[in-house]
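Listed next: structures, encoded as structure tokens.
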Structure I
Amino acid sequence: MTAVAAAGDAVDRTRDIVLVPCWRRPEFLWHCIDNLCQADGVRDIHVIFRPDTGFAPDILDVIRTQGTRLPSFEIQYPPVCPFRRTKQSANILLGYLQAVPRARQFVFLIEEDIMVARDFFRWHRKVHAQEPQLFCSIAAKNHNRDISVSPDADAYYCTTGDYCSWGVCMNRDVIKALVAPHINGGYFRKPKRYLRHHFPASAVPLAFAEQDGLIRRIQKVSQKLLVYPCVPRAYHAGFYGYHRTGGVDGSLKDKVQKLASIIYDVDAMRAATSQAGIADDSIPVTLSGGEWSALRRVQV
């Protein structure tokens, strides 16, 4: 697998790894990188961009221009995946395999339409320090179910069975021990058959057979907890794209500007998600981050 546009010190495990899968929304990726560059602790990470099969050419333009703002990055082109059903999952899961031997401690997953707050990395690292046996931490709102949570920026809660891929942080050892064994040809070839065989008691519907459904099942069986913040440190801004119709018109510059008028505005995002006929799980959060120095676990 060829890596290009590498910058900085990428291979000696002095940095944590951020995986950024991307496809055909360069305007979202522009904003994703813009917020990533402003996050506390970004100097300690190496970003691996993984354009998916059939990616838009403008994706590379955005990476190469915006990427110069990052301390260290590279592009890994998509692996050849003969299985149409799992090609997107292969891009992410094989990215995890690439990241494990290179990460200092953590591997983050930030998809192209995830916008991160300034304290995104700081929050993840702190909550893992306080809960060292975690399966993972997720910085976005838990959209799997409605939970009444504390409004305090220093509060977090533990849960199980609520995995999603929106702003994830996982210890490299967890990936190696629990996730990596399931990244294989059997899963990529026949994902539903694989899931039925390896997770026969899972309550997760087989409709959820992509990488997030696989990891959700792995987490549940592992009995390790995952963590959500009571005040999200990231949000999913993708009101159009994969499985969602719609979009904005114009040049790349026009699209970036149009998105800026929508994805950072609560009312505009509510209108956009309503028009698209989807749940308002893409509502912006305060990207400046809250005031906190320590975190505390709360019950929900």
Structure II
Amino acid sequence: MSLSQVTLKAPATTANLGPGFDVFGLALEQPSDKVTIIPTSKSVKIEVTGLSAATIPTAPEKNAAGIVANQMLKEFSLKAGVLIKIEKGILPGMGLGSSAASAAAVAYGLNRMFDLKLDNKQLIRLAAKGEVASAGSEHADNVSAAICGDFVIIKSYNPLEIVNLKSPPEMEVCVAFPHMTTPSNKTKKARSVVSKLVPIDKLVHNVGKAAAMASGFATGDVDLIGESMSDAVAEPARAFLIPGYEQVKENALKAGACGVAVSGAGPAMIAIVNKKKANAHKVASLMKEGFESAGLKATAFATRPGKGVRLLELE
């Protein structure tokens, strides 16, 4: 080991995009976390600053970054410890892949620090273990997008197989979320309300929409991507958890968005915009008004699909 420190930028991500439950993920240009990893003589220690830092557990076994670090130190017999400094720019508990960003950054950073020569598939497998801290399961949609960037499809979980596609250059993403307190196990709760048994008509609906969305990314068709953001399984079951859900959706579509969906487990919502046909800032503003109509303050902004985790500094 020749590195004394690595500093990384890890992107926010949005998962599902409507029909792709646990299968689709998209990296966003903003917001992002900054993660610094410093080798120490023993054990894993975590320090968190930034947005809602006081709500994030720093015990390694309860933190996504800590779980990944412990796993990698053990799996690769690394006789060292690490201090992980996380500067949160991604608000936790909103459905924007906050824990996934931490997990992806640590997997990527330790790979570079200890020269483990792991490929993206191996990094995703390790980063997914961190999602147990917030979701109760090793789902890979957010972490795969955080590592690969742009749009990802989890082709298979066992064995893990990933398809990574570029986003169309004219595609913009609007993000809006209400200012509300979410429980620490919010993702686990949101997953619990999704039925384990899916009627055949809903299965057919989601397969068709998911296939069309993948086709949209493959061919660069923003409108097709947005039109395919329709979920008949998870989103209808979760809508009651999000105040203002219907109004946000209606406002975004009226403002010219191609499609709207809950971001991951929510409460954030995303809209896809073709910049040649609509103003993303106007769409975001009206999504914010949708949440405010439910009596909540809200934040909204326009961004673009983004790159995966990347190095900022090596020492």
Review point. Of the structures labelled I, II, which one yields 13.0, 35 when Rg and Dmax of the Cα atoms in Å, for residues 196-251 alone is computed from its coordinates?
Key: II
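Figure out for me which of the structures I, II the number 18.1 belongs to, where mean count of other Cβ atoms within 10 Å over residues 124-131 was derived from the coordinates. It would help to have the intermediate numbers written out before the result.
Working: I: 18.1; II: 25.6.
Traced to structure I.
Values in this text are rule-based calculations from the coordinates and carry no lab data. Fair warning: this is a prediction, and the values are worked out from it, not measured in the lab. Cβ atoms are built from the backbone, for glycine too; each structure is taken alone.
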